[in-house]
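Listed after this line are the structures, all set down as structure tokens.
What follows is calculated from the coordinates using simple rules that are stated; it is not laboratory data. Everything numeric in this text was worked out from a predicted model, so none of it was measured. Cβ atoms are built from the backbone, for glycine too; each structure is taken alone.
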Structure P
Amino acid sequence: MKFIEVNGIKLSRLMIGTGDIRKWNSTEMLDQFAAAGGTAIDTAHQYREAEKIVGQWLRETGNRDKMVIMTKGAHHDDGSPGARVTPEAIRKDLSESLERLGTDRIDLYALHRDDPSVPVGPVVEELNRQLEDGRVRAIGASNWTYLRIKEANEYAASHGLRGFMFNSVNLSLAKANEPRWEGCVSADEATGDWHKANQLPLLSWSAQAGGFFSGLFSSEDRSNAEMVRVYYSEDNWERYRRAVKLAEEKQVTPNQIALSFVLNRPFPTGAIIGPRSESELNDSLQAMSIELTRKQLEWLNLEREELAE
């Protein structure tokens, strides 16, 4: 397992997502992830019962101090109607998350969605209060644009406060045609340039583009409406073809190439994965050892026509 740091917190670069944990019918995947050296769990107040399941697993295994918990709050569709990127919603969601998870602190706390109409100041101030109280150890954003994060961090710097310490958006080899869910943000070229300049860790959700590179999809098969809407494009199919070619050369799978693309960025990255079996987990673990050169990365991303220039 390989690791990165967020505000001095060491966590595995592979993070296990729990959005679909109720479909697993067990916590065996959490056991396997921890046994493989994984230390980072991604969950959210908005995932309803997921936090409770994770909390029970932490209690039963005694793994709380071994795991880094990232949870999220202030989702627009999670609680009372009206604005939710507010100090009040943050306090409410955080308190409920702490109770569900059965812990006294959240390691990485992110705002799950943004509301661009809300000033950043009160939000940053509230998150700093939670840092001071020890209820959270690091603060970040999920599905905020880099421009809003920049605005928030500039406010923090000018007021002697701590800014966002990590970002969690979609970053994958396949580029999203449109948001997968309402309010979601995918990293574009400008986002990548900003992260490179600032070296702010990016924890990518849907790092493997919903299995686009698994071989289970084809341009002729349009039965999965969500995949068609989000990922089907000629550019992405060309990225898929190139991933297949490079995978053959390296004797790995296209899915591993796609994951290694995320893990080989010129800034700190982590990848949130959703394995459904031990073999899928092992596939992701093996991808961490794949090294890609700058030319290979550019070729995969259609930034150069030939691989061997």
Structure Q
Amino acid sequence: MSLSVRVEQHGGPEVMQLVDLPPQPPGPGQLRVRHQAIGLNFIDIYQRAGLYKVALPSGMGSEAAGTVSAVGPEVSGFAVGDRIAYAGGPLGAYSEERLLPAANAVKLPAQVGAEAAAALMLKGMTAWYLLHRTFPVGPGARLLVHAAAGGVGSVLVPWARHLGATVIGTTGSAAKADLARALGCHHVILYREQDVAAEVRKLTGGSGVDVVYDSVGKDTFAGSLDSLRRRGTMVSFGNASGKVPPFEPVLLAEKGSLFLTRPRLIDHVATREELETAANALFAVIASGVVQPEIRQRYPLREAARAHAEMEARQTTGASLLLP
């Protein structure tokens, strides 16, 4: 039997149910994967709560690492025993064992461990497209990163600094500010105590930053716009505090002909070539030590509800894992 987490209705952490299911043989194009570590992400909370709609009943989770335990027909390039990781695709990562489309899996190089991959695949490939596709970051770029000590922030900050950018981060506490500095932030703003936009203007000589990476949403959106230079880029890629309220597009013109984008990972790894490009770029910065897995919470798979509750309460930093 294989333990899995399923939801039959949207709601709080309590709607997640533990079920034991017999392992199924893989069908055409599928792998059966035995998980070693499972990634926890805010998108899981959005899907469980119904902010992002998923068909119910459903499994949970979209990121994990493990080994191939069976290979289905019409699959090439994978064999039983291969170490693999994935992010995206059909939900169901909150499980001991599952069926996965082979097209979603990438092989893990020897120098990248299962926990590192499970902690970093989704966040790391997100950081990759934010830094290399959404807004190409290079030497001299000035960034504002909200939730700099959070999941994506803990990858994006050191990677951006490695690229030569000046990184301003925001955090909600002094402890998280210390972590953000350790990750590579040049400056840290305590958003609960300081006016973020005003502080950004001070730090940039009044001009503002080139790009804002905002995963918080409703609570930070207005301040993010006010932190940008003329023709700066606002990247809204999450809703930790809720959805951004509707606004008139003319606001972007009034604040300096700003650019606004709402990207998502699936559109940046839509082909096999794109997926391997993103994954290989991530594995390279992990192997070189530029990006380290900041795994600060590990929960048994059976305690997935507690993990969700602590994430929603902003009680976690860095990455969190479920362990089968």
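Numerical summary
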| quantity | calculated |
| --- | --- |
| Parent structure of the calculated result 16.4, given that mean count of other Cβ atoms within 10 Å over residues 117-124 is the read-out and P, Q the choices | P |
| Origin of the derived value -12000 (helix-only ellipticity at 222 nm (-39500 (n - 2.57) for each DSSP H run of 4 or more, over all residues; to 500); candidates P, Q) | P |
| Label whose coordinates, when Rg and Dmax of the Cα atoms in Å is calculated, return 19.0, 56 (choices P, Q) | P |
| Among P, Q, structure where distance in nm of label points 7 Å out along Cα→Cβ at positions 21 and 165 as derived comes to 3.8 | Q |
| Per mean count of other Cβ atoms within 10 Å over residues 181-188, the highest-valued of structures P, Q | Q |
| Top of P, Q by distance in nm of label points 7 Å out along Cα→Cβ at positions 205 and 269, largest first | Q |
| Structures P, Q, by distance in nm of label points 7 Å out along Cα→Cβ at positions 101 and 293: label with the highest value | P |
